[in-house]
Structure I
């Protein structure tokens with residue numbers, strides 16, 4: 001077991017989940033290629049180009065900008081890695097926007113009976129979901145920061161009587 005972990009770099013469960021996800025992806029690709037091979041190939045190449053040439057530089061720049069703005073704050077308080085509390089809700093909101101952008105931006109052909117909703121509600125709902133994601137992330141960050149500060153205070157109080 002330790003030999004596998006040392007060779008692979010993670011637990012066997014991680015390897016099993018990765019193999020299962022590749023199997024599901026392969027199954028989906030085989031099914032899609034039998035129905036529309038040219039459209040799937042065009043979509044795949046277009047998605048790869050869109051991601052590598054446009055999206056990757058954009059979100060890398062946004063990430064570097066966020067880190068640069070908040071990097072040089074010197075405090076005596078304990079430090080908690082904060083960037084993932086910003087990345088996760090931004091990523092989830094971005095995925096939702098990417099999947100549902102025709103409805104959110106009112107670009108789709110209306111299907112009146114499919115959803116039973118008017119076209120104009122999607123932008124407000126996406127913004128509300130995005131706000132909830134960022135609020136939940138801020139709450140999780142505040143709780144983590146509180147826990148770290150309490151642990152630091154408790155450690156400091158234990159050291160203080162010994163130092164006197």
Structure II
């Protein structure tokens with residue numbers, strides 16, 4: 001078995017790397033499974049070098065096919081990226097709850113406070129531009145923005 005492995009390992013590994021699309025670790029796993037099957041059926045392996053290589057390549061191909069069929073029959077394995085996505089499911093719920101809280105808090109604001117925040121934060125206008133657009137003094141814009149933000153904080157925190 002040691003001689004069989006030493007003589008055909010490199011050729012089998014190259015063959016399996018091609019079958020796995022260049023996945024080195026998957027090819028090594030398949031090579032190991034191929035050698036286990038050869039060891040279990042050692043009496044079936046031809047004695048000559050060419051015959052044994054053909055026999056091993058056939059077994060390796062069947063092992064690769066079996067592996068591909070097993071992967072298709074079961075759910076896809078999750079990798080680190082998928083685990084992060086799963087871990088963020090709680091974060092998504094939190095974000096939805098927070099967005100709903102903000103929506104309710106904005107509904108509770110007076111029209112004047114809502115208009116000030118809309119001009120400043122949604123339209124991106126400066127304090128001066130907001131004062132000119134709404135036709136009110138700059139100091140009024142500042143105080144209304146302050147009280148509107150404070151009301152939002154209290155509504156969301158409470």
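The numbers here are math on the coordinates, done by the rules we state, and not lab data. It should be emphasised that the depicted structure is a prediction, and the values quoted were computed from it without experimental measurement. Cβ atoms are built from the backbone, for glycine too; each structure is taken alone.
On mean count of other Cβ atoms within 10 Å over residues 3-10, which of the structures labelled I, II is highest? Once mean count of other Cβ atoms within 10 Å over residues 3-10 is tallied for I, II, the winner is II. A value of 12.8 for mean count of other Cβ atoms within 10 Å over residues 19-26, calculated from one of I, II, originates in structure II.
Could you figure out which one of I, II the value 2.6 for distance in nm of label points 7 Å out along Cα→Cβ at positions 11 and 51 was computed from? Value 2.6 for distance in nm of label points 7 Å out along Cα→Cβ at positions 11 and 51 corresponds to I out of I, II.
Looking at structures I, II, which one was P(r) over Cα pairs in 10 Å bins from 0, in percent calculated from, given that it came out as 8, 17, 26, 27, 13, 6, 2, 1?
Considering all the candidates, the number was obtained from I.
Ranked by relative contact order in percent (Cα under 8 Å, 6 or more apart), structures I, II are topped by I, which has the highest value. Could you figure out which one of I, II the value 38, 9, 4 for semi-axes √(5λ) of the Cα gyration tensor in Å, for residues 59-98 alone was computed from? It was calculated from structure II.
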